[in-house]
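Take a look at the structures listed below.
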Structure P
Amino acid sequence: MAKRKFQLSNQQVKKLKHAYSDCDDGLTRTRYQAVCLYGTNYPVEQVMEITGCSRTSLLDWCRIYSEKGLSALGDCRNGGNRAKLKNGQIQELAACLQSYRPADLFGLTAVNGQYWTVADLQRAVQLWFGVTYRSSSSYHRLFRLCNFSYQHGTKSYRKEG
């Protein structure tokens, strides 16, 4: 059996453990843990079982750590809807949502003329900023960023009279 080339010094192990304990992101913590375990001669199968990662990912993370260091193990994913609206535009959107009702913008074609819905927000963002998101969860996120809360409609029968 071939001798493992990837070995960590005591100093590197300490840094990885410290980074692991200071990190809030679960995916990054998993990378730190996997590299630390593999670099201290844990068997590959055991590291995979402990961390839930694949062999390919483990070896990629070790290679990245060797080439670029600890900071390169952070989560570097860029979601598809990332930063379509800048912070200033989100503040402008929040002000517009407070100033206008959907009926003011879309008249009778608004889903609910009095309250903002995801469909109305989607139309307003397209109108004001020329931006369309792929996922409705992005519009829910925009509502949160604009300090709007989600309200469930009531499904109860109200007797008149």
Structure Q
Amino acid sequence: MLHIRDYDARDAEALGQVFYDAVHEGAGAVYTVEQCQAWCQHAPSGPEWRGRLAASSVVVAEWDNAVAGFMTLVEASGLIDLAYVGPRFHRKGIASALLAVLEGRAKVAGVQTLHTEASLLAEPMFAANGWSAVKRQVVERFGVRLQNCRMEKVFG
């Protein structure tokens, strides 16, 4: 049922919709409507979105031929930048599978430490995969404050 593959530029719009749905339906369990709106006002699309994806190593999860989630790694900095799974695909191990692929790529590339700013929803998944909380923080978007957790994984 689960298939992990590399990103293709034709995926950009579908990934933007996954991002939007994950924030507004999934993260809505732990963030307010106002916070979700500040985080993602609309499904990202267009040249800027495609450029952001193209600047990273992106893996896409499909579940029964539907785009279920995606995750991005900026290898130069070791940043897991985007990590989103559509709400109807939660609790199927998709985020962990995507993370495992990117961790493997990072190790092969010689990256020593990965880091991310995990949402309150994503934090338990990262922790379950051996990531450590470094700092709890509050970020501000459009005047709205959102909590997240800076996390890292050091490869030894």
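We did not get these values from a lab; they are worked out from the coordinates using the rules stated. None of these values were measured; they are calculated from a predicted model. Cβ atoms are built from the backbone, for glycine too; each structure is taken alone.
General remarks:
- For 0.50 (FRET efficiency 1/(1 + (r/R0)^6) of positions 6 and 86 (r between Cβ atoms, R0 = 41 Å, to 0.05), calculated) the corresponding structure among P, Q: P
- Structure (P, Q) behind the derived value 82, 39, 26 of Cα extents along the principal axes in Å: P
- When relative contact order in percent (Cα under 8 Å, 6 or more apart) is calculated for each of P, Q, the greatest value falls to Q.
- Among candidates P, Q, the computation of distance in nm of label points 7 Å out along Cα→Cβ at positions 30 and 102 that gave 3.7 used structure P.
- Here helix-only ellipticity at 222 nm (-39500 (n - 2.57) for each DSSP H run of 4 or more, over all residues; to 500) was derived from just one of the structures P, Q, and that gives -17000; the source is P.
- When distance in nm of label points 7 Å out along Cα→Cβ at positions 38 and 126 is calculated for each of structures P, Q, structure P comes out greatest.
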